[in-house]
Structure 1
Amino acid sequence: MTVYRACDERDLPVLKSIWLSCFEEREDAAELFFQRNKAVFHAYACEADGELVSALYLLDCSLGGKSAHYLCGAATLPAYRGRGLMSALIRFALQDAARRGDHYSLLLPASETLYGFYAGFGYLPSCAVKSAVFDTDTDRQPCGGSPDLTALQAVCSGGKSLLWDSDMIRFAADYYGCYGAVTVQSADAFAICQRYGRFTDVYYAVFRKLDDLKALLKAEGIGSFHLTAAKDCPLFDGEIVTPCGMILPLRGGGAPEDVYIGITLQ
């Protein structure tokens, strides 16, 4: 018998086991995901032969003032793949999300081949990022203090960005820290980045002005950095715009173009 259902905290040990069995994930990173996000994610699983064998997670966020979620962690134990369990589980989870009132579902496929798989559910390749490389050529000094992440997201969003809870952003910083990323912050900027010598790849950043981010990174000894942001982010002109993710309208109507997901997980 196959059952599709929402999960609760009692299922977390098995869900973590499925996650670690299916992804090349550090155990401390997986532990962070389940302990820090259990109050804000909706977990769904397929139960077959009396055991949980497939799972996925919807992380709460918002887009354009409307409730949305980010789908991640879709995984099926190897012995149960090829049976259509994940496809049925995705449909079950999306129906429940629509019932709860979500307007949009967003995700970042783990590989190019999965764009076609998710298109079968109606997901559209309408997400994008713009990017550019900068030098930290500023004389400004970073302002001390902690950033207001909600306010900085509003400044950087351009109106088409997912807006994340501050706790989720700080979780992402710690999660990527398990893989060597560093987090830097001032009163006016916040960035999660990976350093490669004097060059740095900024995975996620919010800031009041580009010079605020430059000053923050320069104070950390960073000379040049690669930055990605929303295509409509008003704070800099991107040299390159590339597709990055997919969106599904859950309540009829179309989907906005060039949506920026920002924080992405497996």
Structure 2
Amino acid sequence: MLIRFGYDLTVTCELPTPMVCLMDIRPERAGSMLAPEKVVTSPEVETHTYVDMFGNVCRRFVAPAGDFSIWADGTVEDSGELDPVRPELQEIPVAELPDDCLSYLLGSRYCETDELSQTAWDLFGNIAPGWGRVQAICDYVHSHLTFDYMAARSTRTALDAHVEGVGVCRDFAHLAIAFCRCMNIPARYVNGHLGDIGVPILDPMDFSAWMEVYLGGEWVTFDPRNNIPRIGRVVVARGRDAADVPLINSFGPHVLKSFRVWTYDVTGL
């Protein structure tokens, strides 16, 4: 399967403003790209990339005063297979986890494990450890939160989402991640492209958020927002939560003027 993906973003700045964007796809997919991802700015400015501590590609530039647009487009090969379901995978005891998993057990900006620990153990402590427990967490989050695109709020935490009962995909991911960490299961936040391939059109096209959980010695995908296996995930960035992987880090004020995302199957076109 071939998946075309991209975005078109325009901001307005009063003054030249340094920015770092995390919207390039992860380096692991470079070998499956039909051609390097094309990135164009208007007005044209110099950009360069570096890789952060989580392995994400960060694009750095200075946006000039006035309207500034950054546009990207690419096509990637994909297996076309659904997310795997692996009920045989078991939890790894904390003492046996790899060192680089330990940071994904701790609380973070949007995932307050200290505030949610007792709730997590009350809800999921009697469920057998392993894949089934993580799926039970996703089932709970999926049913407890109501998706409302108009209710998006950049400051909403996992605890806020649990209390308010509403959120967008990042809130579903944050709450499920926090519950997993409370149960001593490493979990990390993922941001990326997920088109409506194989399912009815659900939401306005946007970047999507889900999570990866460390089970059976590997990182596996769970999606508490959709809560069904999906086709064609294109990972852009991974981190402890959304604070690690913002689409734009702006070192000065700006106004988002427009934002458009596309992800669709172009096999055979």
Structure 3
Amino acid sequence: MNVKETLNVASEELMKIGSLDARLEAEVLLRHVLKIDRATMFRDLDEDVSIEDSGNIASLVKRRTQREPLAYITGAKEFYGLPFVVSEEVLIPRQETELLVDTAIVQAKSLDKSEISIVDVGTGSGAIAVSLALNIPTSSVIAVDISESALTIADDNRRAHGLYSRVKLRRGNLLEPIVEKIDILVSNPPYIRSDKLTSLQEEVLQEPMVALDGGYDGLELIKKLLFQAVDKMSNPSVILFEIDSDQAAEAVKLSQQFFPSAIITVLKDLSNNERAVLLEIR
């Protein structure tokens, strides 16, 4: 078969599991095996695909039809326009989380400090930490995670982007390993309510449970994070954390309890869902 025919077969297989992006996913898997970019793929649609490559593509398509996340199959995911290595040890970076990076960049300018100390809690792949370090040149970033396996992936990503000296890795529970004062605290913590976990998509359930389960109300880790942050924030400083779309009111109440004088704003993502909470501490 040629490239076009192989692509069509893969797309048809992925359609059987109801994938809304079957064609695009087929392209990603094909290009991953053939090690070509999209332009080359379209240029070479009539080129033959070797028996070995056809078998490898079919094998990856089968894994996808068994609900393995696409990013885990390819070992890569784009975030904030940057490539990141991912594995089943880390949460897959999502587009809605880019809101945290956008907001932190704006807030870094408003703090008007010559050096910005940033802490990313629950860093996972390091996508947020690396994106912030690259886009805020005056920053030093500490990326924290409780998982040693996750920090290994984060280490690969900070090295790949030339940030070994500017993104420090620390293992620990939330802010426990942080002794420095923090200018910007950012986190995409586990915030799914425990009783909602079983209703998640099969693909999502293959991601690390420690990165998903936010306890009985989804806010247990956020509450602990805010409690620990009280004595660790600079003045002025900023706290940013992601939430589920139905948690805004409770998350604001929590924030007010720990930081009563802060300016608190709920931020919406591109789908107009309430996605993050911003605390401006002055």
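Every number in this text was worked out from the coordinates using simple rules, so none of it is lab data. The structure displayed is predicted, hence computed values, not measured ones. Cβ atoms are built from the backbone, for glycine too; each structure is taken alone.
What to note about this one:
- Per distance in nm of label points 7 Å out along Cα→Cβ at positions 6 and 118, the highest-valued of structures 1, 2, 3: 2
- Relative contact order in percent (Cα under 8 Å, 6 or more apart) derived as 30 - corresponding label from 1, 2, 3: 2
- Label whose coordinates, when Rg/Rh (Cα atoms, Kirkwood Rh), for residues 70-205 alone is calculated, return 0.99 (choices 1, 2, 3): 2
- In this comparison of 1, 2, 3, the computed figure 18.2 for mean count of other Cβ atoms within 10 Å over residues 86-93 is attributed to 1.
- Origin of the derived value -11500 (helix-only ellipticity at 222 nm (-39500 (n - 2.57) for each DSSP H run of 4 or more, over all residues; to 500); candidates 1, 2, 3): 3
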